[in-house]
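Have a look at these structures, which come just after this line.
Where a number appears in this text, it was derived from the coordinates with a stated rule and is not lab data. What you are looking at is a predicted structure, and each value in this text was computed from that prediction instead of being measured. Cβ atoms are built from the backbone, for glycine too; each structure is taken alone.
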Structure P
Amino acid sequence: MKLQQLLSHYGIKENPFGQEDAQSDHVFKQHCIEGTHHPAWDKIYGSPSDPSTAVVFGEKGSGKTALRLQVVDHLKRYNETHPDKRIFVIEYDDFNPFLDCFRERMHGRRRKPERVLKNWRLWDHMDAILTLGTTGLVNRLLDEGTPQDDLADGIRRSHVDRLSRLQSRDLLLLAAFYDHSLTMSHKQRWNALRRRLRFSTWKAEIDRFIGLAVTLVLLFVWFSQESITDYNTWWIFKWWFWVMLLVAWAPFLWRQLGLMWTAYRVSREIRVIDHQPNMLRQILARFQRSELAGQPIPSRDRSDDRYELFNKLRSVLNQFGFQSIVVIVDRVDEPHVVNGSAERMRDLLWPMFDNKFLKQPGMGFKLLLPIEVSHYLNREDREFYERSRLDKQHLIPSLQWTGESLYDVANARIQAVSTSKNGKPVLKDLFEDSISEEELISTLSRLRVPRHLFKFMYRLLVEHCNKYTEHNPRWKIDRETLHATLALYQRDLEAFDRGMGTG
């Protein structure tokens with residue numbers, strides 16, 4: 001008996017349990033992303049008009065990636081209906097590029113995977129998030145494939161035209177430090193953004209123009225005095241020539257030297273992306289002295305400058321119709337430096353547990369974290385809890401699923417792919433009448449998470465079909481097949497957990 005034959009009998013066009021990862025699950029993305037939620041959804045999602053932070057711990061397969069996709073989808077729908085109060089979404093879920101660059105900065109024994117994350121700090125997270133946010137915004141502003149009146153994601157050219165010079169300066173300053181793209185060089189991309197913002201920089205070149213003008217005058221005088229024959233007069237003129245040349249160029253050289261030192265320090269302190277100090281110096285030289293004076297520059301190992309740069313990013317986004325920022329953290333167990341180690345995940349995540357960071361005005365963080373790392377919470381001291389204030393972060397210690405909620409998920413997926421015109425089928429329809437709904441719910445509760453539900457149901461359907469021929473089919477799954485398949489699945493799952501050390 002073929003599996004598709006069984007599904008077609010109930011008007012189901014495809015196997016609703018064929019996918020296990022939400023990232024590649026088209027049934028979830030096309031049909032269930034809007035209406036099928038975990039019972040704690042409201043606490044996790046919060047109110048988009050005033051985003052809040054939520055810290056969620058869940059075991060593998062409990063739906064953390066699905067939650068991320070749902071949050072992004074719901075915020076997208078919210079943005080479509082609130083064009084002037086949109087949410088700027090930053091998905092902080094690919095750590096490998098940042099960790100690879102960070103590891104390259106380490107030397108000796110500190111480059112070993114087990115030691116790399118011991119040196120990771122809060123401002124490294126802040127630099128990574130600022131890089132994602134700034135790069136995403138610059139990508140939208142430099143998008144050439146959009147209609148003439150609009151840029152990407154609802155950013156209108158009128159928004160760009162309304163930016164004051166100081167706001168344009170702030171965006172260009174952020175781009176100088178954090179714009180990171182492989183499409184073109186940093187300097188070319190920065191100049192393209194400057195032209196898009198119509199930000200003039202000729203005043204920043206005054207000291208260069210003065211040096212050039214004085215040099216031309218001195219050269220004119222030099223060549224006009226070639227007829228001087230008196231030896232003493234010639235050497236006095238030559239001495240004054242070099243003195244005046246040095247005086248003319250001294251302000252420019254002094255400024256370039258200072259900018260080079262600043263660029264070098266920035267390249268040292270921003271450890272999650274690569275900066276070429278000389279190219280960064282050339283970019284910073286396009287700002288006037290007064291425009292850089294007193295501005296936050298990430299040239300020290302501290303978070304104060306980064307907080308100010310976050311304020312600048314929010315201020316610029318407000319001008320583009322984004323009232324707040326939501327940062328979604330996921331897949332922290334996947335980077336190859338972490339490699340699934342709970343201890344390394346702790347080293348990566350713990351700097352982020354800072355109440356000042358998580359409660360920034362106009363920002364909300366959604367931390368979707370593996371449950372393995374939650375065991376370290378009970379071992380922390382009072383100082384950690386005072387700094388993190390987890391009691392204020394909408395903490396969900398475990399992303400648990402009851403049998404009832406898993407039953408609802410199964411029904412939602414079956415009905416999503418159903419083509420039946422005589423009422424939508426439910427999970428109970430696939431089983432014999434002697435198997436009650438309560439028994440099914442009790443059975444599903446032992447599976448704990450949606451991924452195990454999908455794996456089990458797929459195995460159960462295949463096992464049932466293998467017991468019957470195509471010419472003598474049986475449309476109902478019996479109790480014996482249900483319990484035998486469950487026992488075998490749980491045995492394999494326990495063996496896998498012992499071998500892999502997972503929960």
Structure Q
Amino acid sequence: MPRPALPSPGRALAALLALAALLPTAATAAGLRPPNVIVIFCDDLGYADIGPFGAKGYATPHLDGMAREGVRFTNFHVAQAVCSASRTALLTGCYPNRVGIHGALGPQSNHGIHADETTLAEVFKSRGYATGMAGKWHLGHHAPFLPPRHGFDESFGIPYSNDMWPYHPEAKPGTYPPLPLIEDGRVIDAEVTPEEQAQLTTWLTERAVRFIERNRERPFFFYLAHPQPHVPLFVSEKFKGKSGRGLYADVMMELDWSVGQVLGALERHGLTRDTLVIFTSDNGPWLSYGDHAGSARPHREGKGTAWEGGTRVACLMRWPGRLPAGTTCDQYVMTIDLLPTLAGLIGAPAPARKIDGRDVWPILAGQPSATNPHEGYGNWFAQNELQAVVTGDGEWKLVLPHRYRTLGGRPGGTGGIPAKYETVTLERPALYRLRTDREETTDVAATHPEVVARLQAFAEKCRAELGDTLAKRQGSGVREPGRIEGAPAKNKAKSG
């Protein structure tokens with residue numbers, strides 16, 4: 001996988017945006033303000049959990065509005081269907097295994113994102129942007145790995161998943177330390193309580209709104225990483241019971257309210273047409289939690305798998321005047337593509353280290369002739385198992401032999417207590433034509449051997465570059481994560 005170039009959306013436009021970033025006051029006066037960017041990243045939100053993607057029984061009016069005013073991406077994917085790995089891909093433009101991050105880092109982990117990796121925040125700072133984040137970080141909880149060391153001017157939230165705390169009903173006593181609340185790298189609340197978890201969505205939203213207000217005169221980037229609807233589910237009193245459809249629906253209504261608050265702040269300050277807003281999720285739903293989990297409908301399986309229900313997530317993007325309103329895009333795009341695309345958009349330089357994403361601005365902008373620049377995408381899981389490969393156009397997916405978890409058609413749990421998964425082994429490669437079989441129901445490997453051979457060859461390229469523990473292959477392009485001095489060389493992360 002060669003190092004990608006970073007083509008801009010047009011050399012003339014890129015030059016103007018670069019000038020705007022260097023001279024924001026003069027550029028704004030000339031109508032050349034570089035775009036603000038807000039990324040809203042939910043946790044374990046299912047593909048079908050919001051109105052524009054088929055949610056029933058509760059209202060998501062602000063997200064519905066985003067779909068009317070922007071683009072609905074129906075083939076948008078995360079690089080790995082679990083917390084830390086997915087966030088790493090979003091923020092670095094790399095497959096998470098390239099930078100040494102696997103699974104979900106816990107409170108006992110002694111590694112995290114390396115200081116030499118370039119994050120989205122650092123890309124924006126290189127062009128003079130204000131940068132901020134609020135929510136769940138999960139790229140390492142020790143000081144060298146926290147947001148202030150990786151490009152964020154300000155940050156507020158929790159260091160890892162909200163279930164990694166002493167109140168976890170499934171954990172043995174002593175498994176988890178207290179869950180801290182951290183602001184700008186400093187612990188401001190050593191033990192988040194259940195009552196405080198119920199306020200997190202509100203607090204994080206308020207941080208985002210205040211950030212917009214304070215930085216309305218300059219270009220900004222804000223990353224709003226909601227811990228919800230990851231279990232344990234919490235909702236404020238203003239939405240508790242409001243849906244009439246249970247706690248999960250209440251949580252979804254509050255997340256929609258949060259989006260409305262952010263969009264409202266942009267409108268009040270005249271920034272709507274200056275701001276690209278991206279809404280998506282870190283992976284599919286945690287299906288074993290049943291009524292406390294969302295839906296991947298119509299896709300197969302969910303979080304923690306390489307099937308479509310794990311990696312394909314709902315995504316909306318809105319930028320009035322720049323993205324075609326009320327449209328749907330079914331081209332394959334992955335979170336690794338956002339960093340190079342946004343870098344190209346604002347005229348920022350490419351990261352010094354090799355990344356995996358490519359500039360897909362023509363696809364986002366709805367250009368009729370746009371095609372995906374990737375030969376294909378790999379999907380690694382667990383401790384660097386290459387479990388699937390997909391053609392860049394999203395037409396074909398080859399699922400490689402591996403073991404995966406499933407409920408096997410059984411219902412999930414109730415009341416926050418999960419049902420038990422079973423483990424199933426896929427014995428031979430299975431080929432799916434996703435354009436006509438997004439549910440992955442019909443293996444067509446026997447009738448399309450040439451496609452199988454093409455994807456097997458691509459899988460070999462993936463293994464050579466990034467490794468594959470299933471094939472006992474070491475990748476030549478894998479980098480070490482950051483480590484706390486004296487910590488063991490390997491830390492096994494949770495697969496969540």
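Tell me which of P, Q gives 3.5 when you compute distance in nm of label points 7 Å out along Cα→Cβ at positions 106 and 242.
Working: P: 5.1; Q: 3.5.
This value belongs to structure Q.
Between structures P, Q, where is distance in nm of label points 7 Å out along Cα→Cβ at positions 218 and 434 highest? Largest value of distance in nm of label points 7 Å out along Cα→Cβ at positions 218 and 434: P. Here distance in nm of label points 7 Å out along Cα→Cβ at positions 58 and 282 was derived from just one of the structures P, Q, and that gives 4.7; the source is P. Calculated for structures P, Q, mean count of other Cβ atoms within 10 Å over residues 130-137 is largest in Q.
Supply the structure label, taken from P, Q, corresponding to helix-only ellipticity at 222 nm (-39500 (n - 2.57) for each DSSP H run of 4 or more, over all residues; to 500) with the calculated value -7000. Show your work: numbers first, answer last.
Numbers: P: -16500; Q: -7000.
Label of the source structure: Q.
Give the label, chosen from P, Q, of the structure having the highest value of volume of the Cα convex hull per residue in Å³, for residues 274-481 alone.
Details: P: 257; Q: 158.
When volume of the Cα convex hull per residue in Å³, for residues 274-481 alone is computed for each of P, Q, structure P gives the biggest number.
Assign the value -0.33, calculated as log10 I(q)/I(0) by the Debye sum over Cα atoms at q = 0.07 Å⁻¹, to the correct structure from P, Q.
On the way: P: -0.53; Q: -0.33.
It must be structure Q, since only it matches.
Work out the source of 24 here, i.e. which of P, Q gives that when relative contact order in percent (Cα under 8 Å, 6 or more apart) is computed. Kindly include the intermediate steps, with their values, before the conclusion.
Working: P: 30; Q: 24.
Value 24 for relative contact order in percent (Cα under 8 Å, 6 or more apart) corresponds to Q out of P, Q.
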